[in-house]
1. Where is distance in nm of label points 7 Å out along Cα→Cβ at positions 45 and 77 largest, in which of 1, 2?
2. State the single structure among 1, 2 that was used to calculate distance in nm of label points 7 Å out along Cα→Cβ at positions 37 and 133, giving 4.1.
3. If mean count of other Cβ atoms within 10 Å over residues 5-12 is computed to be 23.0, which of 1, 2 is the source?
4. Have a look at 1, 2 and say which one yields 0.95 for FRET efficiency 1/(1 + (r/R0)^6) of positions 29 and 149 (r between Cβ atoms, R0 = 30 Å, to 0.05), as calculated.
5. Consider the structures 1, 2: one of them gives 55 for volume of the Cα convex hull per residue in Å³, for residues 125-164 alone as calculated from the coordinates. Say which.
6. By the measure percent of Cα pairs over 30 Å apart, tell me the structure among 1, 2 with the highest figure.
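Bear in mind that the values in this text are calculations on the coordinates, not laboratory data. Computed from a predicted structure; not experimentally measured. Cβ atoms are built from the backbone, for glycine too; each structure is taken alone.
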Structure 1
């Protein structure tokens with residue numbers, strides 16, 4: 001069964017290497033038969049958060065916000081691809097995420113982190129776990145941590161060298177875990193209306 005999965009990426013830097021990981025995940029999920037789509041915060045160019053989507057009068061939200069809200073509501077699951085900035089999360093991805101709340105509810109989310117060094121963005125991944133849980137998502141236990149990113153994936157998102165081989169070995173479990181929780185959440189939403 002094909003799942004609709006949105007893969008979110010949030011770097012605004014001019015020489016952003018993490019897009020490689022986002023592309024790798026989209027390709028990997030698509031190869032498994034899922035309908036994976038990259039949502040690039042920089043390309044969407046949402047404004048800094050002033051009013052959440054739900055705080056706009058019906059039909060008055062900026063077009064990019066309206067489109068993204070529909071995409072989130074229609075998705076079965078999410079993957080958040082995050083770099084680590086000074087032990088914290090990327091502001092671009094956090095800004096995109098904070099525009100919404102109820103739209104995220106009752107779906108699983110997975111976290112893939114990266115960095116230029118060996119820590120592989122793990123501290124940002126840890127921070128995102130609490131953020132996404134607070135926003136009503138079920139965060140799966142499997143994660144991907146990739147670093148150094150440029151020694152793991154080439155500029156087209158293809159695995160390279162021993163680090164790329166390690167990523168390939170990890171991806172299967174990551175994708176299977178996300179698939180299991182996606183199916184479980186869909187079945188539960190069909191069986192019982194969410195409590196609020």
Structure 2
């Protein structure tokens with residue numbers, strides 16, 4: 001599934017699948033909402049949990065409840081109609097969404113600009129962020145007061161968890177999933 005999404009001036013969420021016409025997101029778009037719910041639940045569990053809590057009063061009306069969750073996720077993370085697909089090859093391309101509550105909202109950096117669930121440990125993230133910044137194994141070992149062997153073990157584990165085989169593949173994975181955004185690791 002590949003699509004662009006954007007907000008109208010009236011606050012509606014529009015979906016523009018590649019090669020198809022645009023449509024306004026509505027509760028009846030069950031297939032689209034189901035796919036999005038799975039992606040959000042698996043890859044952004046903190047955001048998912050926060051939205052479930054926010055919309056729990058509607059939980060008895062499942063289709064509407066899931067619609068509210070997907071609409072909020074899209075509204076908070078994608079807004080512009082541009083030439084960059086917001087969802088392409090199973091990953092999101094987040095956009096900065098201007099929000100009057102930015103910095104004050106209790107869900108800022110949770111629902112808006114959410115943390116990707118990479119399944120990497122904090123130490124693996126710390127080591128890989130240093131690789132991402134251009135440090136080598138020896139520099140990372142010195143900086144973290146660990147052995148080069150430990151650095152290599154964390155790197156190997158991070159590669160396995162991200163299905164990467166090279167540092168270039170891991171950096172692409174990290175950039176695509178916004179793993180090292182401000183506040184992560």
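1. Checked 1, 2; max of distance in nm of label points 7 Å out along Cα→Cβ at positions 45 and 77 sits with 1.
2. Only one of 1, 2 returns 4.1 for distance in nm of label points 7 Å out along Cα→Cβ at positions 37 and 133, namely 2.
3. So the calculation was done on 1.
4. 1
5. 2
6. 2
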